[in-house]
Structure formats: C-alpha cells, structure tokens
1. A value of -10000 was derived for helix-only ellipticity at 222 nm (-39500 (n - 2.57) for each DSSP H run of 4 or more, over all residues; to 500); which structure in I, II was it taken from?
2. Given a computed value of 18.2 for mean count of other Cβ atoms within 10 Å over residues 268-275, which structure among I, II does it belong to?
3. Which of I, II yields 20.0 for mean count of other Cβ atoms within 10 Å over residues 188-195, as computed?
4. Work out the source of 33, 21, 14 here, i.e. which of I, II gives that when semi-axes √(5λ) of the Cα gyration tensor in Å, for residues 68-171 alone is computed.
Structure I
Amino acid sequence: MDMKIKIFMMICLVFLFSSCNKWLDVDLADKVTEEKLFGTPQGYQEALAGVYSTMASPALYGQKLTMEDIDVLAQYYNYDGIAADYEKLKKYDYEDSGSQGRILAIWRGLYAAISGANNIIKWAGSDNKVLDAPTKNQVLGEAYALRAYLHFDLIRMFCPDVKKSPKASGIPYNLQFGVSLPPVYTVEENVQLVVDDLKEAETLLAKDPITLVKPYEMVNKNMADKYVARMNLYGVKALLARVALMRGDKTSAIKYAKEVIDAQRFRLLDFANADKPETEIDMLFSDEHIFSLRNKNLSDYTIGLHYPEVIGNSTRFAYLPFVNISTTYEGNNDDIRYIKWFSTVNGSFVKYNVANKDKFFPKMPMIKLSEMYLILAECYLGKDDQAAQTYINTLRDHRIRNNSHWTYLTMDYIMQEVKREFLGEGQLWYAYKRLNLGIQTSSGIVGMVPPSDKIFVFPMPLKEIETGNRN
C-alpha cells in the first residue's frame, strides 16, 4: 500500500479511537503531514484510495459486512454446523460480550471511514488552488457519496426501520471532520441526511468520466475498474434507489433504478462470457458492477471462512458451511450462479476464490445492476404486475439458461431471487428487515425466527454510550 495512503488511514483511525470522554477529542500532531498530503491533486486521490482501502478491509466490506457476520444473520449457513465463535451471533444475541465486540468493531470501522471522507471534504471544500474545478467536483462528489453510503449502512444496522419508527432515536450523523460530538438524529432525519449527501454528490458528479464510456465494453477489466471500483455517478443513483426503497418511496426508487439501467453503462451477464475455460470466466459478473471494492485477498478470506483445513492428521471443518444450496437454487444446473459460484466437483464456494486474478482482479460488489431489476420488480408488484414480471424475467433470462418466464409473481418469488443473487454479499438480512420478514434457519428445532427489532437492530455499542452519553 502507498505510504501516503497508510498515513491518511492512520490519521483517521487515530482521530477516531483516541477519545476517552468525547467523540473526537484529539489534537492532530502532524498537521504538516496532512497539509503535504492535500498539497497536490495526487494527494487527494491517495486520500480517497485510503477510504476505499478501509472499506475493502476484512473488518468491513471485505469480509465482516458481506460474506461473514451479516450473512450469518441472514442464515445462509448451517445453523447447527457453524463454528462456536458465531454461536451467539446466529441466535441474534447482541448482548453477549463477543457479539458486542463484533458490533463495536463494525461501528468504529465505519466511522473511521466516514472521518476519512469528511477530512477530504474539509480540505477539498476549502478555498485552495490545488484542484482545478472538474477535479474538485469529482473528489468532493466521491467523498459525499461515500459518507452517505457508510452512514446508510450504519442506519440499516443500528436503527429501527424508518417506515415503522421514523421518530425513533437514530445514530450520530457526522457532517464534519473535527472535535465536536455529532448529534444523534431521528431515523427519518438520518435517512434524509443520506439523501441530502447523495443529491450533493449527484450534482458534483454530473460530468463523471463514467458518463463518457461503457466499462463493460472494455476488454481489460482492470481498466474498467477505474470507473466502477469507486463511487461514481451511477453508484449514487443506484444508492438513491436503494434508499428510496427502504424509505417506502417507490416512485423515487423506480426513477433512479430506471436511470441506471437506461444509461446503458452496465449490462447483465452474457452467457457467452460464462462458456469459457475457468481462467477466462468472470465469476463475479463484473460487467454488472455499478460500484465495487477491489481487494486482492478476497480468496484468502473465503478460504478461511468457507473451506475445511487439513491440520496434521485431522481436518478442521469450515467455520461457515453453506446449507441447502441445492434447495436455494432449486437444483437447477441451468442457473449460472449455482454452477459457477459452487464447485461442481466438491461443492466448495468459489465465487471469490478465482484463479484468474490478473485478468479479473478480486472485488466485492457493493451495488450491482441486478439489484436495479429487483427493485423495479418489487416496486411495480401490485401496481403494474406485467412490468414487474418483465423486470424479474429479464434478470432471470441472464441467470438461467432456457429460462421459463414467470407469468405470476409474488413478493415471496422476488425474495427467493434476492436470496440467490446476493449470496456472500451481505444484502439479504437487510431485505428481511426492510420487509419485516421472519428468517428461516436450517435448524429443525429453531425453525423460523420471527421478525422484531431484537434481530434487526444492533444496540449502540456500550463504549459509545459510556463515552458519548448516549442513553
């Protein structure tokens, strides 16, 4: 990692974690280093890279918030077979000390990344001559979008559903890089602040370079990543669609989802790209990525979680073994997700364990084109069922060979598709919460866990209550 990126990340982490009695009670000892970092246009790019790197780490979206903790809560894994470390988490026991440690680490990690985004906003927004106008807009646009993305996931984890409890106490929304204690807003105020940041980003990114290219047409996917492995204009619009859906604003969700699709900067999977030797297959369907995070170690993370390990003369079982995968995909060998994300030899989860890293750099999908089709199917259901069927069938046409179109659609059908689509990406649990649905475990004894704030709302970390008087 570039030394300047490391320095920037250290500044943000120290700034966040040094407090004992205040949110951010710290003096930045090395202002010279910070001024040097933001003294060149390249420094701003390195600062943004620092935020993306923090987000892509295993402590956040590289593992914990995707294929690990959040997918444990979604019950993708064998309830009776996962490792003891997840015993309390799988039962939604958030009062357990181990669970609280996990929750605190997530809280701190996300706010550290937010501090990084706020520091960029502070410097880029000041009256300086370092950045020309187009570059300044691009840098600020990405930083505002990242601040919104990070706060939104904190809202999804730590707040009750905005439709049910709009006036309930929410989270601190950190609008500046400084020493002040951010106020705690209501849930609906939190969500509006996310929208405000995204609207600002949308304006600033109006001339985003991605508007001039079609990343999916680029043979070199590393080149395409320069446009999608960062928060871009269409990532902002896609996130606005996601936020609107959670808010119950289906009109806005439809508007933004359609804008992303109609821009034609991304395309659904072409089966021709899957009918190739293993080293030529893009297992993550990168042409659909609207925003993703690069991390060369994703295969190590998935091997550590999902694969057994031979130790001497014995074998350690996988920490997080999948369950009922054949049932999830209806045993359909025509479903490209089923036959490509799981080994046909031994059933291992190979979605992130790719053998062709040079051609398809490992990355975690953050927002995909497929989600826009699912949003539209859900929003049109009951309003224009024909349109809803068209969107879900279009997606399935690019997932299942010889797909038989659904002529009847229910929310349960859509949720089945959501479960198939976001495996290993940390989105299913949020969908259950948004729709107030019970969660089916693989345990014959436990069965279905009924929906409630007990399983859908993380308690604010005790250390935050102690140091920030959040009670």
Structure II
Amino acid sequence: MNPVIARHAIYLPIQRALGGDLKVALRFHADIERQPESELEKYQEGALKELLDHVFSNVPFYREIVRKQPDLRTKDPFDILARLPIVSKADIREDISLFRDSKYTPFWRSTSGSTGLPFRFCKDRPSLLQMDAAMHAVYSWYGIEIGDRQARIWGRALRPRQRMAQGVKDLLLNRRRLSAFGITRETSRTFFSALERFRPAFIYCYPNAAVLFARYLNDMSLNGRALSLKAIICTSEPLLENHRSFLTDAFGCPVISEYGNSENGILAFECERGQMHALCGNVILEFLNNGKPASPGCLAEIAVTELHSRSIPFIRYRTGDLGAPRAERCTCGRPLPLVQLSCGRDHSFILRPDGTRVHAALLAYILKQGILQFRVIQLNLRELIVEFVPDHTYTDGLERIFRKRLHKYFGKEFFIRFRKVAHIPPEKNGKVLYFVSQIGTQL
C-alpha cells in the first residue's frame, strides 16, 4: 500500500474515530525533545501531579493509601511518588479491580509472557494515543513516517481466527510478516522475494530471528542491501554487538535497539549516536536498589510510571529488568536522559533434532491457559523440561494438550517432562527467563 494512502486514508482516520488526534500528540512529543532540561522536568512534575490527583480520587488501591496518609496530597509530586509502593504484575493480577478506574472504556490487551508470566490488562484511549505518538516521534529520528511500509519478523498467532485478525491488522498497518516460529531457507527466500516487491522502509524484529533470516540470505547470495532500508528496529531481546554488526553489514542500514513492554509502550530508544534515551514525554523511569534511587552507573531494578495511564495507572511498575541511570548528556542534543540496560547472553531458539531452529517466543503462545508462570529448559536435542506455576483454572488435562502442541511445533522426537512448582526463581541478573538452553549452541 502506498504510505501516503496508509497514513491519511487509514491510520490517522482510525485514530480520530477512536477519539484522538495523533498529529497533535506527535507534535507534543517532538516539542519535548527540543525543550531545555528544566522545562522537561517542569512538564513531568505537572503531568505526574495530574496522574496522582486522579488515582487518589478514582483508583481503590491508591485511594486507600491516601486515606491512611492524608498528608501525601500536600507534598511535591516527585516526593509523593517516592513514597508509593512498587507494584508488580502479580500484584495487579491478584485483584485487578483495585487498580482500575472503571469509568474509562477498557481496551484489553495481554503481554506475550516473555518472562514466563502472561498478563492481561486494559488500557484507555488517551494512554494508547500517547504510546503511539511516542513511538512515531522516535521512529522519525530515522526518517520513518506514519504509514511507511514495515517488514515484521515476529510471532504469529496459532489459532485460525486470531491469525486472520492478525492478518487484517497487518494489512491495515501496511506491514508484511515473517513468522519467527518458522524461519527456514525456503521461508526466507519467499519472504525476501515478497519484500523486493513490497519495498519496506524498515524491519521490526526479534534480533536473533533477524540474524537467522540474514544468514539464510547470505547463504543464498541474496543481497539485503537491495531493499534500501532506512533502519532495522530490534526489540524484545538484547541486541548483541556482533549481531548489530552482522545485520548492518547484511542490510547496509542503522540497526537500532528499542526497549519497552506491552503495558507501557517504548520506554527508551537508541538515537543516531548509539545512546539509549528514556522517553520522558510519556514515562518516568526509576532505577532502584532496595527501593532507593541508584547512583549513576549503578545497576538497579527498573520501575516505570506511565504519565498518561488512567484506566489502569502504572505507577512505580516493576518491569523485571535491570539498568542504570547515566549522568552525562548525549551529543545528539536531545534533553532526554540517558540510560544503560543490562543485557546478558540471550538464548532465543529451541533446537530441533534435525538441526532446524524455532524461536522460543512460540512457547508464550502455547503455554497460556491455566498457567501463572512457566520456564522451559532444553537439556539436549531430545529433552525439554516444562516448569510451571498453575493458577486456579489449571486441570491435569491441560498437560496432555500442552504436550500435543509442543510436539506439533517442535517435533515428536522430544521427550517432555512437566514439573509443577510453587515458584520460579529469577536468574542472577534479576530476570525470570521463560526459556533456558543448556545446549550452548546458538546464533
């Protein structure tokens, strides 16, 4: 689809029909990038005050806090924020009604379960508008405009009805998809041929999946540079430097790291100078050690406060990631603060006995029903262990269903053991991994 048609005949009209003006919101985020630091802090203070006033009056969890501590309302917004509890995904799941303002029309969403802990939540229209605007503002750093054609190397829905809905959404958003769950020499050849006709402006991807795609192209002497991409945006997994170099060489364009989540959108984005900026127009990022602010350069737990969220206000929300604030400012000239993310070695593919690979994100599509949290461990080319924490809807019959699905997508040769556990502990870096490979041979 022509990007101009996609932008003006589909994308922007849909946004207006949903009650938001994306152009206005986009100008706001672009203006934020040009403000001096003092003005940026003043904006955040005002937006945070509005958010806190809202939750103290309308959200049961926070209404109870201010009832017990009425003096909170008289304090500076940043001081109030520091006194509020850190909230986790599990806290909200336990009783979502405590965290909801039911006056807002809910737009229900769910996380992919990339931490092994799937999570269903709702957003409101104003927060979705600001998430979209923040995204398009940073994409514009690389000349990517609303409606530009996108190639997507990502997950694909497993059920026919969901897959059909996903296909319609891809069509409306002007994108073509290569399933990260089935990247082979043949699917790579077919997808590349489709992209030669489609002419995408950029690729949005799991970095490990993009590297596998690029390696198949190299093996077949297909020139990724011929696509003339503006950028490759990598998210959901750590972007390793050797992968960045490989993709840059294969496609001849900037390879960018994006940090975010399903709940709050993009939290930080890499600029042209290779630095990660927190997106302060939409979020406040805190780096906390035992609940206290970490010093610049010190690794700490990341908590996010989404300034425009109202239906479920995400305040001091635990992301499950580690990072560090940085004191220096970027030479790109933007006032947005710099952050450093902790990225360990990422094992993202399950290896089949025949040597082919399937992206482990598929596990989050399979192990949903009746499970609070899971972790899959690949011991070798024929053994998988599935550790899981059941919820109140779990029945023994689900194990048979899960085994059948796992065999369907990963191969019947696998011997699969299920282990019901009370808790899945995090790794040394604080992250709970949903997949662990003990084979040691990855990309």
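1. This figure was derived from II.
2. II
3. Checking each candidate, the match is I.
4. This value belongs to structure II.
Read the figures in this text as sums done on the coordinates, not as results from a lab. Keep in mind the model is a prediction, meaning the values are calculated, not measured. Cβ atoms are built from the backbone, for glycine too; each structure is taken alone.
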